[in-house]
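I've put the structures underneath this note.
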Structure 1
Amino acid sequence: MKPYVIILLFLASIQFVKSQECNCQKDFEFVANYYEENLPGFSDNVNDSTIKEYTKFKNQLFNQSKKYCSDEDLCFKTLLVFVEFFKDNHSSIYANTFVNVDENKKEEVDQFLLSDLFKNREIITDINSTSSNSIQHIENQYQTKDAAYTVAIVKSKNEFRDYAGVIIDSKTPLWKKGQVKFELKKVKENTYDMFTYMRNHSLQYYKNVKLTNGILNNGWYNTNLKERKSYNIDVAHRELTFKELDKETNYMYTPTFSGNWLAKISEFYKQHDATIQAKPYLIIDVRNNGGGSDACVYPLLKYMYTKPFQSDKVDVYATKENIRKSLEWYNSMKKDTVNFSKEFLNGFAKEIETMKSVPNKTFISRSLGQTVTLDTILSNPKKIVIIANKYCASSCETLLFWAMESDKTIIVGENSGGYVGYGEISGVNTPNFNFELGCTMTRYNHQRKYEVDGIPPNYYLNNDKDWITQAVEIIKKD
């Protein structure tokens, strides 16, 4: 890091020390210092051209944190906004407010309604919003597709929002009229950052959600809309699915690449391999696939492969804390002789020793990349289309990177999730509210330019008709 950046960070830290302490302030200091010391993407986000912006942003949130000394909810929002400043989707922060409530059990529902989590939910009683505005006007009434919730979006400004989505009808007993279901901060025209409280009132944060043709964030529909369809996320299947769409075209859907599904997915590929190789066209649908293990993706490579390509370089960020976490993992892995071989453990131990041998906050190489070569280029399928959406993440995006190396594969849909540039998450708890802070330890040389923004498709699909239908039309183009 350059001296100019270091000096400004040092001056900002002095300001922290001189300020009056409180629980939220201490947690904010902890999170800021932890990321500045250990986040591999910190220098990608904070450099000579952005240091002034970052310092101003950080100081604003720090001063804000002093107002929420004992308010866990508002403190968490403050820390979450800070964490989301960095383009690193795997690094985030989580509150320990998650509760499971079986709505079929009256005693569990009654207990939840007596909890602070429910009773402290903000209530707005002055609700005047209707759906008389144009569908591209944010102040309207909206419903989920199943009509479980109906909300009115009204102007309601504070540090975190410009608008609030207020419950006017709920089919679940866990929400009542007047409670704030979500909050929107305008970023630009018809684009918002969104805090939303889930069914159990746990908090989620979404950046840059869109209002498009009366549909907000793909799941909230203007009540005046006759049809409630979001083809980018509407997938009829929830399990592994294979179909012969016509005499030329096969279709497969994979909902996950979870390592727990490895045996199941391997058998699925094996079962349909002959049919796949008997037809010229293959559509691979990975919408809503959050990733998992590359081992579940690898069998698909043989269908796409057309030429050798280079895998990405991977670096490990050597810091005192990352060394401590790595040693903690190593000592735990040594006890698991089933899943961790002696060869793997020896390699990991060697990497830790290398981390110890270099100056603090130094990147060391884990992999220089390798040439991926297969023995065979299959004659069928001749053309492949992969349907992806914003919920295709991590190992699902590995499939897209391989597709980009193929001369017979194209990607359609929308930008993927952008969980590709950094990895290997370590967790640590904040000292006061016990929020769980996730921080990555590795970076990818090439892939990280797609972090957060995602991998763009070759063809963007629209919401006018079913995405599988659009994919078939594209794959059969000359």
Structure 2
Amino acid sequence: MLSLELVLVGIAVLFLISIIANKFAERLGVPALLIFLAVGMLAGSEGPGGIPFDDPGLAQTVGIVALAYILFSGGFDTRWEEVRPVLWQGIALSTVGVVLTALLLGGFAVLVLGFPPLTALLLGAVVSSTDAAAVFSVLRMARARLKGHLRPLLEFESGSNDPMAVLLTTGVISLILTPGASIFSLVPMFVQQMAVGGLMGYGLGMVVVYLINRLKLESEGLYPVFTFTMVPMTYGLTSLLGGNGFIAVYIAGLVVGNNDIVYKKSLIRFHDGIAWLMQILMFLALGLLVFPSALIAAAVPGMLTALFLLLVARPLAVMVTLLPWKMPVREKALVSWVGLRGAVPIILATYPLVAGVPGAETIFNMVFFIVLVSALVHGTSIPSVARWLGLAAPVGGTHRLSHELEADPDARSAFLDLVIPSGAASVGRQVVDLGLPKGALIILIQKGADRFVPSGGTVIEAGDSLLLLTTDDLAAAVRATLLDPEEGGGGEGRAGVRREVGKGA
């Protein structure tokens, strides 16, 4: 029997190894999930760590809880003004795109791998959705900045497509275990899960906003505890009412993050840290659950399925789904390529294990292999593919000023953190000549490594980061003044805007 002290040291060591290894992974361009999975596998019963772990139910529970916090954090740090232009494309990809991917993969498993139809469809359902943790991690690295609305589209898709994958997986399992059941019974279940999940997410998100601004807690440290508590509350209540908890926590995070609340910057940083903690915990647990020796038998079918997913199923599903929208082909190509699979397929692969579905172990091992291939291929190549397609945003134009200022919750003030793009009308002009609306003030400028309070004679240059104090009703005019292009210039300036803190009337 291991002592508590030894267990605590072991857990701390695993986390420290994961954190330090992630630093080197970023330099090598390897996704964090690969590092965390590798550490878990090395710590497992067949690795040097020798930790015995063979409990799919516990791994599934850890994965669900961790994913709920990751989705909430992703929604919290997503700006609605970025999502709104791609809302319907994202919804289409997270529903129609997921179904098409599952059907295509299912057909491949039947025709090429010789799987029974329902087992093949189950495999397709399990790997049909992209992974929020992996997508958020890769797309928010400096190496993978994308132009236009591509990043919010891909993040919104990854944060909202899990409900369809969960529904398909649980539905196909019920069809396998209940002979004679109809596949059409899944339709009302899906409508209910999405409707209840969306309504509960929005409603509880607004409750969180109201309470944060009205409770006036004695200590600032209690506000992160409050939002931390509301994540399992949102997931649990939604699930009990027949809704999808994942979509609920994501929408709740989106609602909270796009309203004016006190201590907003502190809360964003707190939940970003929690998301990293949950990523490490989730991938370590899933890595421990895997027996590397069992992956050998799944190597060939897993590789074939992974290649079909990367080169055929995902691209075809994306192209068909996005037909109603006039997106450039190169943008659709990049969306097709950013089909990162991560923890979600592995978590879903534990569902048939827990339910006792025939062939569940084969599916689990294949899914794990598919995730490894996807992470290696997609995760390492996205920056290069984006540059090749001409869709990579300049790294220098994405830097944000770090500041601790918070708006008074009873004031109409708002902080704007803007990056000046090349071609903007403000480039080359002195602050005094900018023509900013009355009531807008530039309080800090960063030029390269230098930060200073500007004077009227300070000249604005491309790549400068500006921190402004203004009001809600002037924010749009300030953006237009500083970021709109010169007559005949490019129009990428608006992508550099991010509303940080504020409070409306």
At a computed 16 (relative contact order in percent (Cα under 8 Å, 6 or more apart)), which of 1, 2:
1
One of 1, 2 was used to calculate helix-only ellipticity at 222 nm (-39500 (n - 2.57) for each DSSP H run of 4 or more, over all residues; to 500), yielding -9000; that structure is 1
Which of 1, 2 leads on distance in nm of label points 7 Å out along Cα→Cβ at positions 43 and 435, largest value:
2
If mean count of other Cβ atoms within 10 Å over residues 91-98 is computed and equals 16.8, the structure in 1, 2
1
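Since every read-out is calculated from the coordinates, none of them should be taken as a lab result. Keep in mind the model is a prediction, meaning the values are calculated, not measured. Cβ atoms are built from the backbone, for glycine too; each structure is taken alone.
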